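Values quoted throughout were computed directly from the atomic coordinates according to the rules given, and no laboratory measurement underlies them. As the structure is a computational prediction, the values presented were derived from the model and not from experiment. Cβ atoms are built from the backbone, for glycine too; each structure is taken alone.
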Structure 1
Amino acid sequence: MAYASLDNLKLPDRPLHLAIGMFDGVHLGHQSVIEAAVNSAASRGGLSGVLTFWPHPSRLFRPEGEATRLFMPLNQKEASLVAMGVDCVITQPFTPEFAAITAEDFPGTLKQKLPTLTAIYVGENFRYGKGRKGTIETLIKTCRGLGLHVFSAERLRVDGEPISSTRIRACLEAGEMAQANALLGYPYTSTGRVIPGRQLGRTLGFPTLNLPWEPELRPRYGVYAVRARESVSEKWIPGVANYGQRPTVEREPAAPLLEVHLLEPVKWSAGTALEVQWMHFLRPEMKFSGLDELKARIAQDRDEAAAYFRRPSGG
């Protein structure tokens, strides 16, 4: 179940175990918080929920181009949370009115809007309330008076550094897919429906499936080894993809597009619901002198992607 705000909710009358956070990317650190809520609810006959927010609070406080850019679209985040076994996902609009709730009042506000709330689950670096003045210590103290339990998950580390959405964003902008995927705990994934193209790839001998992909934080433009599947299928097909603005064939900067050429024949076409996993960065997007040079480089890219998937660690 997905809900668009905390207002006028009608949840099942069972103890609610609620994970709270922005959860951009639903990475390994987020997963530890959410899994704690899911597991506790399941063992106690309760209801597991996630309270998240849209847009990022920085949109309100730093609107002049300095706002944090999210790399996971809202619909994909909600789907990922449901796939983890969460019973309900509440996406609260982050408005000036909501931001004005003080740290002291925040737990009480939640309890008023969610009467069956029993326990709150957050990361150890959780900050909340007006001016981000609320800490884990203040949350525990306030919740104790309301009869609410608080679970704080320790930050997970990879290579000695905490896992964070900020760290993953830097990896995506640099095309460091192995590191990004290690921090996420799964391959970075694009989802959507294939749109018709100009058939240029087919003319060059490399037909592509075209997927619009414009998260707030865009991965590095370039060529990647990828895997793709229909959303209703379990079989992943290896491929090579270009993500960017296609400078060789576009006269003006175009909206970014993910163009996927698969290494095995498929019958997918425009309208297909597609999932694409980004496995390995091959090279930056380039402008070629013409179609012949482009065709030759695509053939090389295809060979390099195929070689990646032949490796023991590939695919």
Structure 2
Amino acid sequence: MTPETVILGYGPVGRATTELLAAKGVAVRVAQRSQPADLAHGAVFQACDVLDPASVAGAVAGAKQIVVAIGFPYIAEVWRTSWPAAMQNLLAAAAATHARMVFVDNLYMYGAQHAALREHMPLTDVGVKPAVRAEITRLWTKASAAGQVRVAALRAPDFYGPGVGLSHLGDLAFGAIAKGKRAMLIAPPDTPHDFAYVPDIARAVASLLDAPDDAFGQAWHMPSAPIRTPRQILELGARALGTTARISSLPQWVLPVVGAVSPVLREMTEMRFLWDRPYHVDARKFTSRFWSDVTPFEIGAAATALSFRDQTSTLAA
């Protein structure tokens, strides 16, 4: 049996990574607050609160590698306090056990950009959530540069995939189309935007786990299929369902107005820069080192749409 890997967080990426590693025969321990009902076969569970240093230390004890795929509620004030505390706990635990850590990250720390996102872009301090991601980036890069830990960050754009409900292409998009309803986007449907397929993200995590130490101490951008608009991606999924995609979207200028009464949309307001322009991620660094054969949208969108149809059929049975 290969050395044990601890996966913190069992959302879509944590689940896909656990299933992939377990299928390869890796001894996997899943750690989060509550035990998932659909824990992958071959994986074991350990309760863990990432905001409790002792709990994190206990969860990763004996591990050779750690995958951080956690998330917090999409609330600025929660992020402001929880993310730095969690990162400090994770770094301390990784240093104590000498485990390597792959951190599944996003791309908020670059802030508003018009060019394709590159790993060398400066960090921003504009906006609460982008500034928080920049702060935790500085934490792990400083600890890594000091030789205290070995950390690699996999930075992914918005993701989608089978069973991924909390996504711009999730319940309100593919999920609605699968039910014969109109998709609702909180984003312009015709602006090109990179999306990463969750099974591809899990594969990329596994590639970093298998890589030698020289791949650590740095960030890697997750590759995606050639950029499309949300409308084009949803139309591919609708075609697999034998239907057409009816799509509505919320104008970006409405967000600050509606945000005054909607907590969810209020949290989206500072992130409008993700959607008010083409959003492209340059992943040449990763593809030149590892692989570039990501899942085409023709396959990923179809699989995602069909998964929502199957889910709807199961609930109706």
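Looking just at FRET efficiency 1/(1 + (r/R0)^6) of positions 216 and 288 (r between Cβ atoms, R0 = 35 Å, to 0.05), which of the labels 1, 2 belongs to the structure with the highest value?
Largest one: structure 2.
Assign the value 2.6, calculated as distance in nm of label points 7 Å out along Cα→Cβ at positions 176 and 240, to the correct structure from 1, 2. Could the numbers behind the result be given before it?
Numbers: 1: 2.6; 2: 2.0.
Checking each candidate, the match is 1.
Taking -12500 as the value of helix-only ellipticity at 222 nm (-39500 (n - 2.57) for each DSSP H run of 4 or more, over all residues; to 500) derived from one of the structures shown (1, 2), identify that structure.
Answer for the origin of the read-out: 2.
Using volume of the Cα convex hull per residue in Å³, single out the structure from 1, 2 with the greatest value.
Ranking 1, 2 on volume of the Cα convex hull per residue in Å³, first place is 1.
Here P(r) over Cα pairs in 10 Å bins from 0, in percent, for residues 160-263 alone has been calculated and equals 13, 36, 28, 17, 6, so which of 1, 2 was it run on?
2
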